[in-house]
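Take a look at the structures listed below.
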Structure I
Amino acid sequence: MFDSNTFEKELKFRTSRSGGPGGQSVNKTETRVEVMFDIAASKALSESQKEIIKIKLGNRISSSNIISLAVSEKRGQLENKGLAINRLHSILEDALTPEKRRIPSKPSKASKTRRIESKNRRSELKSSRRWKPD
């Protein structure tokens, strides 16, 4: 889809303290990793890919065309960094994967017959309720 080596060179990282498990270490180590990727300035993506990403991931992209993702699941910064890179890569891959065109199916002969029979049963029920003069 796109050049992974160039993609990883264009990523910017920011670390901060994260909550969750870790005891006292949580208060003094910066294990939360936020990865940022500038879509407009990317050389790993073609212009058409950039447009597709802007359309499909519009709600995740900031006004300055930067997509960011924060991960603080693991206790180590390096583990969170790896998770963040993998998640961002998979999000972009999913956005760039073309959607399969749906081919509408036709109703089967049996389903058509069932539908007609149920309509006839309903019709009979309603006609049996009508008042008929003697």
Structure II
Amino acid sequence: MAQDCTQLVRSFYDAFVHHDMDRFLALLHPEIEWFAAEGLLYADKSPYVGPEAVRNLIFVRMRGDWEPFEVTANEILGQDNLVIASGRFRGTYKGNGASIDAQLVQVFQFKDGMIAKVQVYTDTAQFKDSITQLRK
């Protein structure tokens, strides 16, 4: 099962990179719980419950605020129904042109062969610093 789950996470990142929302949403369990990092601007509605809530977080809110907005996974490790991915958030905040290049760890749990729970950890201070900078 671990290999299948790590492959699901690879597909998840690939769908994000290619803006393939249909494939992205198809990987999510109908009862998915998505927990944003505490202190992150986007933690105000955490946990995000259900695929539509996750879509609104990632494809609407985050991509709406950052251009470009990239999420890359450099390492994906898994065993059984638990996968951990580490990588980077990169982007430029539309409100002021400030950039981020923040470390990222996402912990994925699975149910019925789908992503059922995600916990995100990142450098929330870097996000906060970027959005509070004066317009360049």
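Please state which of the structures I, II yields -7500 when helix-only ellipticity at 222 nm (-39500 (n - 2.57) for each DSSP H run of 4 or more, over all residues; to 500) is computed from it.
On the way: I: -14000; II: -7500.
Going label by label, the one that fits is II.
So log10 I(q)/I(0) by the Debye sum over Cα atoms at q = 0.10, 0.16 Å⁻¹, computed for just one structure, reads -0.53, -0.88; which one of I, II is that?
Details: I: -0.53, -0.88; II: -0.31, -0.79.
Attributed to the structure labelled I.
When distance in nm of label points 7 Å out along Cα→Cβ at positions 77 and 109 is computed across structures I, II, the figure 7.1 traces back to I. For which of I, II does FRET efficiency 1/(1 + (r/R0)^6) of positions 29 and 101 (r between Cβ atoms, R0 = 30 Å, to 0.05), calculated from the coordinates, equal 0.05? The structure behind it is I.
Can you say which of I, II returns 18.2 when mean count of other Cβ atoms within 10 Å over residues 5-12 is computed?
Numbers: I: 13.4; II: 18.2.
Clearly, the read-out refers to II.
For the set I, II, ranking by relative contact order in percent (Cα under 8 Å, 6 or more apart) places II highest.
Laboratory data are not the source of any read-out in this text; all were calculated from the coordinates shown. Everything quoted here is computed from the prediction, not taken from an experiment. Cβ atoms are built from the backbone, for glycine too; each structure is taken alone.
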